[in-house]
Structure formats: structure tokens, C-alpha cells
Structure 1
Amino acid sequence: MHPSRSKWRQAYAVICDQIRTGELAPGDRVPTVHELIQAFGMSNTIAQKVHRALREAGLVETESGTGSYVLEGAAEKLQAAQSEDGDQ
């Protein structure tokens, strides 16, 4: 992880990489807010920001009371974005 990158961006990047590589497949639950707090030493507010960013990117959906889950096509969306970034 890049030390100058904010904690929420680090956590977001780790989860995106896990989705892109298939470590987190469609239907898999992504780390909970509490798990993010423990893993990255971040506040509740910042961990929630990670989940919000994943939802806004169309990578996960959140089901109240059960967690956030990887959406079908999320890996392809990330791979396409990575390809576009590489073309620049």
C-alpha cells in the first residue's frame, strides 16, 4: 500500500484488486465496516466511505442487516477501467 494514500483509498484499492482478480467473486460479501476498521485502523466514518465509494462505482450492493456483496460484472467493470487508464 502506498503510504501517502489515504486510508479509505488504500482500503478501496485493496477491495477493487480482490474483485478484479476474482478473490472476491460476484455474490461474495465484502469486508464489513467493522472488519475495515480492524484491518486498516480507520474510523467508522471512513470505513463507511469505502462502502459508499464501492456502491457508487457500481461494484457492490448493500443489503440492510446482511452486508455488502459484489455485483455481477464488477470485475469486468474494473478491468475495463484499468484498460482505459493504461491507454492514456
Structure 2
Amino acid sequence: MSTAYSADISGQRIEVEIVPPTNYSPPVLSIRQQFGSFQLHADPEQLAEVEYAIRTYLEGIRYPETPDQQMILHAECESAIEEGIA
């Protein structure tokens, strides 16, 4: 049996925390926003999988205001080659 939960929190201020485990509960990923909260009770290994998925996604995004390191290196190499030729 599976259940899906969906909430659009785009553009809203959120608070995220990990509530430490207790004798009765595993660690809890808590995401709060103006209209409520979402709590994910998970083992540390499961939280690590969530972290990996989020990190992989964010590393794949190219923000327009963030320079692409490969493009910077390429421009520096071209500049050095041109200076060497001149």
C-alpha cells in the first residue's frame, strides 16, 4: 500500500529541521510553512537517500547568476593561449 502527499510551497518561507531520534521515534525531517507542516519519520539511511537526491538535483541546476566553473576555466585558457600567441 502506498500513499502520496503533495503540497505546493513554492515562493513561501519554510523552516526545515531534523528532530533527533528518541527512544520511541526515529529522526524526523520537519518542514514547516505558513499553512502547516510535513514530518517524515525515517531512518538515518533513508534521510541520507533524501539528501543525496536533493543534492544531485541541485547540482544539476545551473543558476543564471552563478558562473559555470567550466566556462570560466575555458575562458581563462583561451585568454592565456591568446596572450601566449600575441
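The numbers here are math on the coordinates, done by the rules we state, and not lab data. Just so you know, these numbers come straight off a predicted model, no measurement behind them. Cβ atoms are built from the backbone, for glycine too; each structure is taken alone.
Ranked by mean count of other Cβ atoms within 10 Å over residues 11-18, which of 1, 2 sits at the highest value? Show your work: numbers first, answer last.
Details: 1: 18.9; 2: 9.5.
If we compare mean count of other Cβ atoms within 10 Å over residues 11-18 over 1, 2, the biggest value is for 1.
If relative contact order in percent (Cα under 8 Å, 6 or more apart) is calculated from each of 1, 2, which structure is the one that comes out at 15?
2
For distance in nm of label points 7 Å out along Cα→Cβ at positions 27 and 43, find whichever of 1, 2 sits highest and give me its label.
Working: 1: 3.8; 2: 1.4.
That would be structure 1.
From which structure (1, 2) was distance in nm of label points 7 Å out along Cα→Cβ at positions 19 and 35 calculated, if the value obtained is 2.2?
2
Quick check: 12.8, 41 is what I get for Rg and Dmax of the Cα atoms in Å, calculated from one of 1, 2. Which structure matches? Display every interim value, and only then the final one.
Details: 1: 12.8, 41; 2: 21.4, 71.
Structure of origin is 1.
Could you figure out which one of 1, 2 the value -18000 for helix-only ellipticity at 222 nm (-39500 (n - 2.57) for each DSSP H run of 4 or more, over all residues; to 500) was computed from?
Working: 1: -18000; 2: -13500.
For helix-only ellipticity at 222 nm (-39500 (n - 2.57) for each DSSP H run of 4 or more, over all residues; to 500), the value -18000 is produced by structure 1.
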